[in-house]
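Read through the structures below before going on.
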Structure P
């Protein structure tokens, strides 16, 4: 590691990045409130099963339209794509807020609005990945991603707490209304982002052609597909063990309050490493990130062996440190080494491959625990997570990729 080169001055010195960063933080603050607000609002007004249906209505289009979101973000100005997506998301959240605030609970309408919101999210991710290198130079991308990651971690800590206070004070509907307002504010911030005009494409091509080009670019880079393949497995394991099995084990051991403290320590680890990564420069950034993320398997092992507050909190903190190194390393590597004109499509294939197996893990963890028990599943999951995280380092393209 070494201090950042002089050329890599703070991205905040750029007006375009300041506006983008401000809008992103405001939007994330609202979004971080929604899981708590929506859960309580639906459970108070509808049946227990309604919440799963509402969440599915939003998550399905996020997967279905993700690849098309990559095509759109590569074809049209990404600032315009993000602006439209934020306006749609703001309008849908405002509609859901009105439903709850007026007491006119209507599940099909909430599902329809959630579907539109999920579609907007499918457009947002690829465009968000692609717009950063349009705003900052390649030498500044690590610092830019560090700032974005640090703010996201801070919001992860503060958002649910604020949401809980709002829900307890005035109800979930108002918290969702706040989320809608943050989307509109973020959209205004995007209007202030000034970018060089995107060159017009020489010839019009079909959506399927653009998808094939994106796939070709994705699979032609072994350092990309090996990491995505690994994370398709590790994300499946992590969500199954940590997000599904974790609360179950916590309920009979450290309780809800203890589990909340553990999750806070994980978020603090993310936050601290984001600050550190802003200050240091790693030459082989992707290799460092791939090695560091293996440490995120430690809290899974501890969850099975020693589910005490102190042990789990320490392990979660270490896991958060490792996760943040990888998150910054991965985004920076994509933005520095994938051509700008295909970056959103490659990142959409990345997201699809990394997250498509998560529902499988969520479904299988129950039967696995019934067959083998909680401890073997948690410990085994943590060990496999660490091993699979390290496997991409067997490829020279992963080990030797150098940061700009």
Structure Q
């Protein structure tokens, strides 16, 4: 059976690559090998990739940058627009980041797509961030004013973009970041890093709208998907999450002027072996005007041995000592959040924890058809609420509602 499965996966990958190259044939093809890429895993192929991108970006229609099978060492790159056409990037090989952090001085991303309207990244290949060489250098879990490690793939100020059919492996920091962008789809991707890898969020969305993350598998050391400030009209559907920290909104409220989070839907997902299931997290304190979180729906989600299946945490401060401003209640305002048809196993007795802000209680919460059982048979799960200003409940409720 394993051999048969491996054969099927090989055929699927081959089909993806062949279909991609065939589709690219409709426009001009720019093969990185023709621009000097060596693909031996040791020679820096960055300049060859940039030359191929520059030619493709200047070509109208639907040009394609093609990366054949092989092993490519790439230093930090910015694939910059605007471009004259809709550019496809077909990655059939393995792209490898430099080890450690020496090559990233002044760079916060490894592969950065910037200011592009019309982009497809596909091909069945792998982006290997080689994170194990940098994770010991990450001080952010212990030190608030830390140096952020580089994100593997960033979509910055892009529109009409799709990433599909590729793998992101062992990022040094975030795997994929969508920042200041619109109309983005991330579909059918595989994202992997060890449970112990710090800050390796699978997909992070910030300051962006109309973003869809669908039918993907994410196993990391942090959030599978994180939705940050200024995000709206986001869909997360069909995601298999775990291990990691679950699917999160936030953290919010740490910095002045953060944008609201509105109209997020998380549906048809499976969360397994994570520290959280679906979560909203906001820092204590905050500034005026406060950030708002509203119009969120979490529904049709299966939990498998998750420590905090449903959690709102408005007392977030991950450091041993918090600043004086972080001792005040959170200023973030949470309202109109619906939890529907969420079922499975909780690894802790408290399966539903709604810890809202004393200064701005949560409003218009809904719990409907919640069935979360404790992994130990015969022991009932519980729900805990703080500063929840009413709400709506209905259907099966295990544990009983605290609203």
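Where does the value -3000 come from, among P, Q, when helix-only ellipticity at 222 nm (-39500 (n - 2.57) for each DSSP H run of 4 or more, over all residues; to 500) is the thing being computed? Matching structure: Q.
Check the numbers for distance in nm of label points 7 Å out along Cα→Cβ at positions 35 and 267 across P, Q and tell me which is largest.
Values: P: 0.9; Q: 4.0.
For this comparison of distance in nm of label points 7 Å out along Cα→Cβ at positions 35 and 267, the top structure is Q.
Just checking, which of P, Q has the largest value of distance in nm of label points 7 Å out along Cα→Cβ at positions 363 and 379?
Values: P: 2.9; Q: 3.8.
Once distance in nm of label points 7 Å out along Cα→Cβ at positions 363 and 379 is tallied for P, Q, the winner is Q.
Taking mean count of other Cβ atoms within 10 Å over residues 67-74 as the criterion, the largest value within structures P, Q is that of P.
I have 26 for relative contact order in percent (Cα under 8 Å, 6 or more apart), calculated from one of the structures P, Q. Which structure is it?
Numbers: P: 26; Q: 8.
Of the options listed, only P reproduces it.
Once mean count of other Cβ atoms within 10 Å over residues 251-258 is computed for every structure in P, Q, the highest value turns out to be that of Q.
Where is mean projected area of the Cα convex hull in nm² largest, in which of P, Q? Don't skip to the answer; put the middle values down first.
On the way: P: 19.4; Q: 20.4.
Largest calculated value belongs to Q.
Of structures P, Q, the largest value of mean count of other Cβ atoms within 10 Å over residues 75-82 belongs to P.
Bear in mind that the values in this text are calculations on the coordinates, not laboratory data. What you are looking at is a predicted structure, and each value in this text was computed from that prediction instead of being measured. Cβ atoms are built from the backbone, for glycine too; each structure is taken alone.
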